[in-house]
Structure 1
Amino acid sequence: RNIFTNEDGSESEAFRHFIGGMQRHVPNALVMFAPYVNSYRRLTKGVTAPVNVEWGYDNRTTAFRIPRSDPAARRVENRIPSSDANPYLALAASLACGLIGMRQKLTPKEPAGHSANEADIELPRGLIEATALFEADTALGELLGGSFVGTYAAIKRGEFETFMQVISPWEREFLLLNV
C-alpha cells in the first residue's frame, strides 16, 4: 500500500507532511542536491530549474511536482537535484527531508497553480551558504549522522577554498584587463 494514499484514494496526511518536510528542509540539504560551485549557476529566475520550494500537481515549474497518476502510484518528484549530484545522496536527502516532515507533522504551503520559477529565489545561491545551512539543520544532522554531516561539509568547504584560489576567465577579462 502506498503510504501517500488513503484507502479511499485521497491524499494521506503522510503525503502532505512529506511535502512539508521537503519545503522546510530541502534548502538546508541543497549542498547534497547541488554539490559543486558550478551547480548554483542554474538557480536563476526564469529558467527551467526550480529556484524555490513550491509544489504543485503536474506543474513542471515547481520544485516538488506531483505527477498525474493513479492513487496507488502517488509520489513526489524532487526537481531540484542538478545533473552533477550524486543520485544516492540526493535520494537520501530527499527521503530524510520528507521523513522529518512526517515525524514533525509539518504542513506544506498551498500548491502552486502558477509558474513558480518566476517567484522569489528561496534556495541558497552558493556552495558556502548551502554548506552552512546543512551544518545548522539539527534534524538533518540527527537523521544523517553528525559524522557524515561534518565530513561532507568539510569536503565542500575545502572544494570552495580551492575554487577561490583560481582567477576565472570572466574576472580576467572584465576586471583585470579593464582596470
Structure 2
Amino acid sequence: MKLNKIMMAAVLAFGTVSGAQAADQGHGKVTFTGSIIDAPCSITPESIDQTVELGQISKVALLSGGKSTPRNFSIDLENCTFGSPATKNKVQVTFTGMESAAKNGLLGITGTAKGASVAITQADGELIKLGEPTKEQVLQDGKNTLSFAAYMQGDTASSASITEGEFQAVADFTLAYN
C-alpha cells in the first residue's frame, strides 16, 4: 500500500512537470505570398506596394496650378537577366488610376481635400500622364532602379476651389519590356 502511494505521488509529480513543459510559450503563423511573372526582372517586394508621403502642403502653394515639393520614389528591379545578345533589356512604365476631376492627365485624389491632383514625373522631371508609357529605360543584368517623383498640383487659379483636408491617391503601375 505504501509503495502504491509512493508510485502514485511519483506519477503525479512527473505528470505535472511534463505538463508545465508543454505549456504554450508562444506561437504564430508565417504566410508567404507572391507571384511568378513572365519577365526578365523581378520586382522587389518593397516596390510592389509603396506609400509616398507628400506631407502637409500649404493651400497657397497650390494656387494658380502651383506645385508642392517633389518627393522621390522608385521601382527597384532585381535578378535581371537578358542573355547575350541582350533582349528585352528596355522597359517602359505605365501608371494608371483615377484621373483628376480637372481632366489634366494627373492622378485624382480622394478624401476631404479637393482642388488638387497628384503629378508623377520621371527622374528628369518630365511629367508622366496617366495611361501613357514613360520613355524607355535601358536595363543592365542584376539590379536596376527606376526613379520617379510625385508632387501635388493645384487644379485651378482660385483659392476658393481648393479645400483643405486629408487626401489619398492610388496609382497602379505596369512594366513593358522591349
Structure 3
Amino acid sequence: MQSKDIPNLISVLRILLTIPIVWLLFEHEFSYALILFAVAGISDGIDGFLAKRFGWQSHLGGLLDPLADKALLMSSFLVLGGLGLIPVWLVILVIFRDLTIMGGALYYNFSVEELDANPSLISKLNTLLQIVLVLLVVTNAGPFTLPSQLLTWLTWVTGFTTLVSGIAYVWVWTNKARDKGWRG
C-alpha cells in the first residue's frame, strides 16, 4: 500500500463500520454506536483532507467516499426511523434524495458523459447536518438527554438542506446534460 491509498482505505473502513453501527443501533447500544458513528464521521473529514492536502485524489476515491457516506447515513436513518427516533418523513426524504442522486449519476455517466461528481457546498452542508443529526439523536437516545427543541430544529434544517441539495443536483446535471446535447 502506498501513502496515496490512505484516503481510499479510510473510506473502505468507513463502509465496514456501517455494519457494527447498524447492529449496535438495533441492539439499543447507543453509547457504543455513538462512538463508532463519531469515528466514521471524523474519518469522512480526514480522508477528504488527506486527499486534497497531499494530492491523493483518485477516481476510486471519488466513488468510495460518497458510497461510504451513503451507506453509513442511509442505513443509520433507516434504523433510527424504524426505532421511531427520526421522523419517517425525513427518512423517506433522505433515502429518496440519495437514490435519486445515485440513479441520476449512473444515468448521466452512461447516457451523457463520465460524471465529474464534485459535491456542491449545499451538499457538503447537508452531509454535515445529517451526520450531526444522527450523532445528536443517538446521543439523546443513549448517554445524554438533549433539548427536544434542538433536535426538532435540526431535523427541519436537515430536511430543508436535503431537499434543496437534491433539487440542486437534478437541476445542475439536467442543464449539463442539455448543454451536451442530451434531449431525454
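Here, each number is a calculation from the coordinates, and none is a lab measurement. None of the values given here were measured: they were computed from a predicted structure.
Summary table below
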| read-out | value |
| --- | --- |
| When mean projected area of the Cα convex hull in nm² is computed for each of 1, 2, 3, the largest belongs to | 2 |
| Structure from which -4000 was derived, helix-only ellipticity at 222 nm (-39500 (n - 2.57) for each DSSP H run of 4 or more, over all residues; to 500), options 1, 2, 3 | 2 |
